[in-house]
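See the structures that follow.
Derivation of every value follows stated rules applied to the coordinates shown; laboratory data play no part. Computed from a predicted model, the values in this text were never measured in an experiment. Cβ atoms are built from the backbone, for glycine too; each structure is taken alone.
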Structure 1
C-alpha cells in the first residue's frame, strides 16, 4: 500500500513538473514544395530549413488551399475553407466569419500567451482582426501583403510602419526581419516569464512584389531578376528560421517547443526552375498548386529525426493535431473537418491510416461555383474539376487523364464532392459583414480591398494611386461594389469619404508624386504616380439608394455625411462624382458620434 502511494505521488509530481508545450509556427507566402534545398531544388540556399527537415517529422503528401487567405482560415480553425466564408483573398471574401474559433483563441483560453506576427489576411476590422480572435500580441501589416490597400500608406518591404496591437508604429529594416524580431522578442519574454506560448509567424514573403536586401539578391546573380529576388527572399527567411531556432535553444526551451515550418500554397515563381515534378503552381487545382512542405520538430514528443509521413494529410488536420500534442481540450461545441495526425508524426508508432478523401479548391470569385478549380484527393487518385482523373502514384506529374478507364473511381469521388458541396452550399449566402457601432471598435476604417463586386476591386496601393476605374461594360463609370456592414447599435453616424487614406494627409483632388523604390526585381506599389480624380461632388449610397449628395470643397481631404443608422445589415457604397461617372470612395471612415 505504501509503495503504491509513493508511486502515485511520484507520477503526480512528474505530471505537475512537466513543462507546458510551446509552439513556434512559421508559414511563408507563395513558397512551393520545390522551393527548398531539402526537397531537391538544385539552386536555392536553405541550409537552416534543410537542417530542420533532417530533425523533424515531415509530411510529403500534405495539401492546403491554392491561395493565401483560404489556407490560413483552415489552418487556424480546422474547417474547410468554404465553410469559414473565406474563399477569396479580396472582395470581402477574405474575412474569417465571426462564429469561427481559432487555435489562437483555444490556446489563449488554456492559459497560453498567443502572438501573431506578419500576415493575417483574414480581416482588418472588428471582429475579424487577430486581436479579436484570441491573439494577445499582434504585430502585422494590413490586407494580404505589404503595400496592399488596407496596409499603412506608402509601405514597401523596407522601413515600413505596421499595426502593433492596433496602433501604427514605424520600423526599420526588411519586413521579414522585422516580423521575426518581434516574434523573437515575444518568445524571449514568454520564456523568461515561464509562460507557455504560441508564436504564429505568418510571413508575406516571398509573395510579390519581389524585394529583398541586396546581399540576398547577390546570392543569385546568375539567375533572372525575378528568381534572384524570389529565392533571395526565401534565403532571408531561412536565415531567420535559423536565428529563431537558436534563440529557442539558448532560452532552454527547445525540448518543450513544437517548431513547425510550412507554406501556404504552391510556388508563385519557382516552377520554371524546379517544381519537384509536379504540374501547376499557385492557384492551380493540380498538385503543384496545393501540395506544400510541412516539418515538425519536438524533442519532448520524440520528433527529432527525419521521418517521412507519406499518407494523405490536409490543412484542416493541423488544429486537432496541435490540440492533441499540447494536451489542450477541444471546445465541446466544435466539430473539426480534419483529424489529428499526431500518431502519424510519431516515428515510434506504426499506424494503420484509413482511406480518406479530402478536397481543395480555388474559387477566387464573389460567390462559389461548383467544381470550380477543384481537386478531390485520395492517397492514390486526384479528380480535377470533376472530370480529369490521375493516378498520382504512377503519374505524379498528372499528365495522363485516366477518367475513362476508371469510371467507378470518378463516380465515388464525385459523390463525395456532391455531399461536401451540399453541406456547405447553404452557408455561402452568409455574407461576412464589418461591424459598425460596436463599443470595442467605434471607428471603422473601410478600404476598397473589401468591396463586394463581380470585378476585382483596387486591392493594392498601386491601383489606388492609378485611380483604378475598372468597371462593367457601361457607357458611364458606375460604382458597382459595396461594403457589407452590420450596424450593431442604433444611432447617429459620421461617414467620411476619402480618396487617399487618412495617414497620407492628401486632399481628395490632389495628385501625388511617385515614391521611392526598394531593392528587388519589381517596383514597389508606391512608385506609381498618384493620379488626380477631379471629383466635384460626393454621394452617400446605402442599399442601392442615393441618400444625399454634397459638393467637395477645394483642398478638402475628406467629406462627411451624418446619418441615422438602424441595427441590421446594410450595403454601404459611397462614391465621388468624376468626369467619367461614379468612382467609389477608396477609403471611408465610419464613426458612431452620439
Structure 2
C-alpha cells in the first residue's frame, strides 16, 4: 500500500528520499510526492504515476533541504491525481504524509471547514494536516499539536510531519500501520519498510502502537501513548542489501522463485536438531501453550489463506484435532464461536495485513493463545501475538508471493509437529517428517531444472483468456494458489476446483479454449484424479498435468505432462507449488504484463 520515507540529516536528503520511494515501489501506488524544508519554507513536488516522474521533476529544480518527507500513494479516498497525492499541507509551513485510513475524517472535515479551513484534496489525510495546524493556532507546539491530533483520529495510521517552525525536527507517529525508524550517525530516518533505508542504515527501531517519535539529526526521543518517554530497542537488519536487488534475473519474481531452496534451509535452521523439533523456536511459553491446545483456528488472507488450507489437512491427519481456516476479512465481521482450548494461528508475510491484524485483536482475549507465522520480526502481528515463528524468507519484492508461501508451509509443518507431540505423534514419525523437510532444498533444486519444459508449456497459454486448475486433498489449496498466481500476473481469468467437483458445474466450461491444469501426486487419490482428467479429455479439453512420477500418468493427445522427481508425500503441497509458480511467470512474460507490479495490486495490504 502507501509508502512513507522521511529523513533529517546534516546533508541534502532529496536523493535519500527518492531512493527510498523506489525501494517501496513493490508495495503498489498510483502517485508520488516529496516535501523538503528549504531555509524557512517547504518546497513540495507531486506527480501521478511512477517515482521516476517525480525524480525527473526534482532534477529540474534545486532541492538542497536537509529535512524532508516523501510518499507513494495507493488511492483509497479520492482518485489518483496530483491534488490527492501526498504530502498534504496546511498553509505553507506544515506538511504531512500518511499511510492508513482515518475512519472519522468526514465529521472532522466538517468541523475544520466550519473553522474556515479549505480542502484542496479528496483525501482523509488532509484532515490530519489541518488538525495539527488548528491546535498550533491555539498555542500548541508542533509536538503538542500532533499529540492532540492523535487523540481525535479513529482508524489506522502512520504519519510523518515536518514544520517550518521546527527546522531541526522530523515527527512521526503510528497506530495500526507499519513504520520503522532508521538510526544513523548524524542523521535519522523513517520509513514504512526497512528496505527503503538499507542504502543509509542497517539499524532500526520499531515503534509500538500509539508511539510518537521526535527525530533530530543526532537524537531520537520516543513517547508512548500516555506521553511518557520510553526506550525502544534498536536491532540490526538481518538480510543483506542484495536481497532487494534483481541481480542477473529479469524480474524479482523469478529471483524469488529461484531463492526457494536456500529459503527452505533458512526456515529449518535453528528449529530442528538430530531429527527433532526445537519448540523454543516458537517462544519460551510454547510448550505450556501447546500442551493445552484442543483446536486450531487459522486466519489469513490471499496466499497465506491457501497455506492455512494446506495446514488443515496436515493438522487433522497428523495431530487429530479440529482445524478451521477462514479468510480474515470474513472472520472479523461475524459472531465467531471459539471453543475452549483454541489456538488462534495467524499467517501474514508482512505482519501488517489489516484484516488479519483486526481479527487477531478482535478475538485474542477469547482464545487460549495466539501464534503468528510471519516473515517480518518487528511487525505488528508478531509483537501482538503470544507466540511467533519467523519464516526467514528474506525480503519478497514481487507482489505475487512465491517464497513467502512455501516458507509458510514449512513453518506450518513445524507447527503441526509441535502439536502432534501432544496427540500421539510418535518420535519415529516426527523424525521422518523432519528428514523429509530437510530434503526440500535438494528437491526444489531438481524442480527448478524443469524451468525449460515449463517455459515451453507456457506457450500454449499465450492466447488464452481462461484457465481451470484441479487438485485433490491437500493439493486442492495448491491448485487454488496456482490459479491465483496466474490471474495475478498474467491477467488470465483462472479458477480452481477440487477435481471431484467437475461434474457439479465446472465441466460445462470445458472446451478446447479452456486449458485445464492439474496437479497429480502419486498418492491414494491418483486413480480418482485420473478419472477426472478423462472427463475433461472426453469433452475436448486440453490438459496440462504435473505428475508425481513417470509411471503415474503418460502424455497422450490433448494431454501435456511434466513429471516431477520422486518425493515423500508430505512434501507434495510444497513441491507442486514451484512448477505452478514458474508456469504463471512464463505465461505473464509472454503476455507482456508487469510481472513484479501487477495492476491494481499491492504487496502489503495494510488497509481494509
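Side notes on the structure shown:
- Structures 1, 2 were shown, and mean count of other Cβ atoms within 10 Å over residues 123-130 at 23.8 was computed from 1.
- Origin of the value 18.8, 53, where Rg and Dmax of the Cα atoms in Å, for residues 307-514 alone was derived from one of 1, 2: 2
- Entry that produces -9500 once helix-only ellipticity at 222 nm (-39500 (n - 2.57) for each DSSP H run of 4 or more, over all residues; to 500) is calculated, selected from 1, 2: 2
- For the set 1, 2, ranking by distance in nm of label points 7 Å out along Cα→Cβ at positions 179 and 259 places 2 highest.
- Value 18, calculated as relative contact order in percent (Cα under 8 Å, 6 or more apart), assigned to which of 1, 2: 1
- In terms of distance in nm of label points 7 Å out along Cα→Cβ at positions 379 and 411, the structure with the greatest value among 1, 2 is 1.
- Test item: semi-axes √(5λ) of the Cα gyration tensor in Å calculated as 45, 27, 22, pick one of 1, 2: 2
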